[in-house]
Structure I
């Protein structure tokens, strides 16, 4: 592949004039205990792909949760008084609300007939603690069990670093990994891909000190690089029955380092809406 023209920033990050997004084919339905790294390696080999320096492997949070066995059968969950009170206000199953409370450190908003907006234990503010009921059944789930939901991964940053280290060692390339999840925004409709875990690639691209086309020095421009990567990959991965949970992005340049999705979380003291 020809090396694309890039525009370097002061942070050492650069974006190509063309990015490629490639959905990795051939991954099976993931179940609890599956070795996700080995499955991705095998799929890369079957596809004849070799990771290169600057590639970012974007993995949906759902397949990591599935591999970690984060399935919950709601029929096994007992709802607290608090969960039942909130469920009556938002019109959701009290057992689901109980899980939302267990996965959260604070309730930010109670949306009647809608959702609980909470501060998740991972730090970000999101609806219903990111708990998902779509594609949430474990392989071979017994008839009559459920309904099933899937919690977010235990530690998305650690999962990202584990995958990054394994894939980098296998392919000999300096890569990044982003764990993506679909999240809403307070003043916009629809969901977009967001980075809830990352490794290798910076979460933020600080452009302060660079110059615009007219030579003006940038003073406040900091780009949410991790979220931009996740959102772009989300277009390829899909949200329904596409079955494309791993996407490779090619065309970035960045210094591989110790990074995590905490870089993208606004501190509570600076949060005007939570």
Structure II
């Protein structure tokens, strides 16, 4: 097998990021297992280099995997990070639907992660189940966030960026916020709305716009997804706690600092009620 940087051995492909491939690897000097992300140089995107800078910036931030090395050879860029376990998407594939209690517990963990990242002046812009992984061994109940390929700062010269129009949709169509569909620059509220769509997916088992989200992105399809997302809160199968969350994040202003504690308290109160009634 190929050896990277004279010490990392590629073992097997374990996934794909927003660009390039992800492999399980091993440090042949320490026998530690790692994840290795690979981006071909010929693509001339240099997204992996930018992502490695973000990982370095977020070094030692809780529930962000640590970066071990970034470099290149004649063909590829490589980034080596801590190896993690199954993604939330993998778990979802196994169980199809999650209980409301589990959905809210996942939501609390991810809101805390997003709060930390936002406090560092960054927005993720690609919130989806594939980008949240469980830890390994004693960390197996912890959830980690990965894939900062679309991540960017929302603070410039100590000020919040301006609300502008964009030319394309960044991130997953399935989980994107309505403002993202309307080509409005993303901010903290959009990460939280994408999380909301993700939590609805876990609770309902599927989303009404999922199939068309996988089709080519044209104006008609985009408008259809917007319409379905707007009306999802009318679904009679949704618990009020999730409806209220979606309403709250959709009403946030572009540069508003979300009240993360308020959201978490709402989720915790609902979990207490569910626990008492079980």
Compute distance in nm of label points 7 Å out along Cα→Cβ at positions 22 and 110 for each of I, II and report the one that scores greatest. I
With relative contact order in percent (Cα under 8 Å, 6 or more apart) derived as 26, matching label from I, II: I
Comparing structures I, II by distance in nm of label points 7 Å out along Cα→Cβ at positions 102 and 174, which one has the largest value? I
Which entry (I, II) yields the derived value -7500 for helix-only ellipticity at 222 nm (-39500 (n - 2.57) for each DSSP H run of 4 or more, over all residues; to 500): I
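Tell me which structure, out of I, II, gives 0.97 once Rg/Rh (Cα atoms, Kirkwood Rh) is calculated.
Label of the source structure: II.
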Just checking, which of I, II has the largest value of mean count of other Cβ atoms within 10 Å over residues 62-69? I
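Every number here is computed from the coordinates shown, using simple stated rules; none is lab data. Given the structure is predicted, the values throughout are model-derived calculations rather than measurements. Cβ atoms are built from the backbone, for glycine too; each structure is taken alone.
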